[in-house]
Structure 1
Amino acid sequence: MNRLPSYKKKKTIAITIMAIPALICLFVFNYMPMFGLVLAFKDFQYNLGFFKSPWNGIDNFKYFFTSQDMWRTTRNTIGYNLFFIISETIIAIIFAMLLNELRSKKAVKRYQTIMFFPYYLSFSVVAYIGFGFMSMDYGILNRLLESIGTEAISWYSEPRVWVYILPLVNIWKKIGYSVILYYAAIIAIDPSIYESAEIDGASKYQMALKITLPMISSVIITLTILSIGRIFYSDFGLFYLLPYGSGILQSTTDVIDTYIYRSITQIGNVGASTAVGLYQSLIGCLMVLLTNWIVKKFNSESAIF
């Protein structure tokens, strides 16, 4: 009778020991940097260092919130991310449903590989691929336009076209990851439910609408909540490396993350950059809490917490 508690105790100790390296990494890389948030309230000077730099209250926040950059970067960040969340969710679910209709496992694996491959590409590589398509002198797109008698476009000098380029590249690169998540949720549905619906004369559209979507709704809600939590964050590579950091394109490519990078590298304003980063984190946290609260009001079982 005494063996079981002893065994459980040893098992708990073993698991704790194995978890220690991960906990140390979590503390070092996620919690220790939080001490740097005090820079948001300091006039950081390199010659004085972290501790001796004078405090300046909320001046760093005023600097950002009273600038035109605040509205442009916030608008672009939220606008793009909202479109990314909606478009990726819809397209990923459609592709996942189509994969589920395939009877050949080899075909499923083949299409999964094709869709998932771009996810592993670095944005440095994607930027070079993009340049190969959009170069003014040698780009494939301009050669195609010239072949049909249309004037070539200076893609890296036209802010308007990037409103379409960025979403297209983002979907191409990341859609495979979302498809696999939704496909895994769909294949977990009991096949007998579909068989019963088919016997009753339900069409593929009706089964998708009445069976598939309700059955994977918890996955959709969870992924959406997590995405909304990152709505104030952007993929730096997509918005900076792909357009080559072009200042001409800032009206449509400048987001909060690229603004922070510019503030540090070009202006050297560490305090303002930290303040903007804190602004990102707080709003992101509030968005998660708000979204989860709304979901909980309609369906408490689908809420994350």
Structure 2
Amino acid sequence: MDGIKSCLCGWYPSFQPGNHIFVIKGSILPKVIIKTIFFGAYSTIITYISLYIQDISIEKALIAVVGGFIALLLAFRANTAYDRFWEGSKLWCELQTQLRKIGLVIWSTDEADNEVELNEKKKIMQLLVAYAVSIKHYLRFERGPDYHDLKHLLKCMNKYKDLDFSIPMEISHHLISYLSYKLEKRKLLGNGFDRLRVYMDDMMATVTAMERILATPLPLAYSVHLSQSVWIFLIILPYQMLSMVPTDPWSVPVFMSLSSFILFGILSLSEEIENPFGYDYNDLPLDHICEEINFEIETIMNMPKV
């Protein structure tokens, strides 16, 4: 667990413990500010009508009943979204570890007898980086090889399929073919091939788990029902608040603004982090992770052979 935390903190170099109350960048405020202002204005109108035209307050007991249900729904929504985010971070840590292991085994057990074989070996090492980068684009629904951080890493592959083909699958096939060829020529020392096969099986299982996160979002019916419930609750809330603070009715708009900010903030944050592989500010920094993997592979390639 500590290793995962260290890995995740390394991906967020700007994160420092402290007071974040005045932080705007990366917060959910821009997404909920319009709704917050709307309910502040709405409750102001309701308060004015109740004070100067006709008393329209209703029984305050409804707040506790309905509010309890809303709290349970929001807690489940936020917890589910964070579980998906945390699972995504663990899977990328696992992928980074697996690529590191594969790189170390290939570099230490694959015999290169001449310059041509050494260059081929280096290109295969580059494919490990390409695999991580291609997974990043694949999880973002960006198909094909034509990306500035990917195309130059695919030099050892003479050709790859069209834009609809899975580049990670093509890279996996190329790696397995290369290792099988080396095994046939007895160019892998010791049990190198068996270890690589286990690591690659684990790697593909990790990617499959990432695909599961991507392909199984929270059911639409649940998200729609929760959103509708929050709207209905906030619409009727000022009528109930008026009966709770009869001596200070103008505190209702302030309370309503805070309530809408909190409730819609939880909804918006949950929607943002339930898919941790995208481009949102709070998503996993996949570009930085791929740069780390590239650095590690280059470090392995610069290690002297024992």
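Largest in distance in nm of label points 7 Å out along Cα→Cβ at positions 186 and 266 among the labelled structures 1, 2 is structure 2.
Here Rg and Dmax of the Cα atoms in Å was derived from just one of the structures 1, 2, and that gives 27.0, 93; the source is 2.
For distance in nm of label points 7 Å out along Cα→Cβ at positions 50 and 122, the highest value in the series 1, 2 is held by structure 2.
Largest in relative contact order in percent (Cα under 8 Å, 6 or more apart) among the labelled structures 1, 2 is structure 2.
Assign the value -20500, calculated as helix-only ellipticity at 222 nm (-39500 (n - 2.57) for each DSSP H run of 4 or more, over all residues; to 500), to the correct structure from 1, 2.
Details: 1: -20500; 2: -24500.
Clearly, the read-out refers to 1.
Matching task: 13.5, 40 is the computed value of Rg and Dmax of the Cα atoms in Å, for residues 114-193 alone. Pick the structure from 1, 2. Source structure: 2. Comparing FRET efficiency 1/(1 + (r/R0)^6) of positions 26 and 178 (r between Cβ atoms, R0 = 25 Å, to 0.05) across structures 1, 2, the highest figure comes from 1.
Out of 1, 2, choose the structure whose coordinates give Rg/Rh (Cα atoms, Kirkwood Rh), for residues 74-241 alone equal to 1.19 when calculated. Only one of 1, 2 returns 1.19 for Rg/Rh (Cα atoms, Kirkwood Rh), for residues 74-241 alone, namely 2.
Rule-based calculations on the coordinates, nothing more; no lab input. Note that this is a predicted model, so its numbers are computed, not measured. Cβ atoms are built from the backbone, for glycine too; each structure is taken alone.
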